[in-house]
Structures are given as C-alpha cells and as structure tokens.
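Multiple structures follow.
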Structure P
Amino acid sequence: MRRLMVPLEVLPSQGTPRALRWVDSTGRAQHAGVARVLDDWDYAGRWWEGEVRRHYLLLETDAGATLEVYREGDAWCLSRLAD
C-alpha cells in the first residue's frame, strides 16, 4: 500500500461511503465508487499527547483497488492506496 495522506471527499458525508473524490500528487482529480467495506476500526492514538481519535475504513473500490481512509472529526483523509 502506498501512503498518501491527502484530503478526501466522501459521499454521502454520513453513513457508509459510496463514492470518493480526491486530488492526487500530480494535481489530477480522482474518483472511485465503493464496492464494499472490508474492515473498520477506531484508533485512539496517543491520547496523552492530545492526538484526536480517528475512525478508519478499509474499502474496496468498483475497480478493485483497496483504500484505507479515516475520519477525524468532520474531515476525511485517504491514508493509503493499493491498486
């Protein structure tokens, strides 16, 4: 999996993601439909250092890629991608 750490737009913004949009490192807009959720988990982080809790999802796209995304508050991030 490649580490990306880029902002992500998730549709719908609440509930199970069905579509994802982000801008890759070359500045091109990318999008993917979500075929299924493979896993989900919470990460409390180093709470003693003030890290914020994150909710992670491992997603399979319609094209067969695997994406690891997380939500921190109201913001989504694409953390890793395997295609």
Structure Q
Amino acid sequence: MYKSFLLITFIIFSIFVYLWQQNISTRLAYKVNNLQVEYDKINSENDILRLKINSILSLEKMYKIANEKGLLCPDEKSIIYID
C-alpha cells in the first residue's frame, strides 16, 4: 500500500514537473519570438536611418551647401590627416 502510494505520488509529481517544463519552454519560445520581431523592426529602422544619414551627408549636397555659404576647399598643405 505504501509503495503504491509512493509510486502514484512520484508519477503525479513527474507529470507536474513535465507540464511545468513545457509551460516554461512555451513561454520562452514566445518571448524569443517577440524579441526576434522587435530586433528585426529595430534593424530595419536602423537601415532606414543609415540611408537618411548617407543622403544628408552626400558629397554633392555638401559641395552645394559649401558653395552657398561661400566656403572654399582647403589647400593640401592645410589638411592634417589623423590615423
């Protein structure tokens, strides 16, 4: 009688642990999926912002703005390169 009670208790406990593990696994899978979607969204926004930066800093646009402001290109002697 005592052995059968222990066996039933062990089986119920094992089922409980298995279901708990499955529940945690499913929650983590949803969380990972949501984080992946958020990462993809942020990565896409980052690409769009990089394109905006590149369009704003394009050389033709900078030369146009410099000419409008009356700026001149510096001499080669005036340029200092920093590594």
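Comparing mean projected area of the Cα convex hull in nm² across P, Q, which is largest? Write down the numbers at each step before the final one.
Values: P: 5.5; Q: 11.2.
For this comparison of mean projected area of the Cα convex hull in nm², the top structure is Q.
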### Task
Match the computed value 1.4 of distance in nm of label points 7 Å out along Cα→Cβ at positions 13 and 69 to one of the structures P, Q, and report its label.
P
### Message
Out of P, Q, which has the highest value for distance in nm of label points 7 Å out along Cα→Cβ at positions 21 and 45?
### Response
Q
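If you work out distance in nm of label points 7 Å out along Cα→Cβ at positions 5 and 29 for P, Q, which one comes out largest?
Evaluating distance in nm of label points 7 Å out along Cα→Cβ at positions 5 and 29 on every structure, the highest lands on Q.
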#### Entry: Among P, Q, structure where helix-only ellipticity at 222 nm (-39500 (n - 2.57) for each DSSP H run of 4 or more, over all residues; to 500) as derived comes to -29000
Q
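Only the coordinates and a few stated rules stand behind these numbers; no lab work does. Computed from a predicted model, the values in this text were never measured in an experiment. Cβ atoms are built from the backbone, for glycine too; each structure is taken alone.
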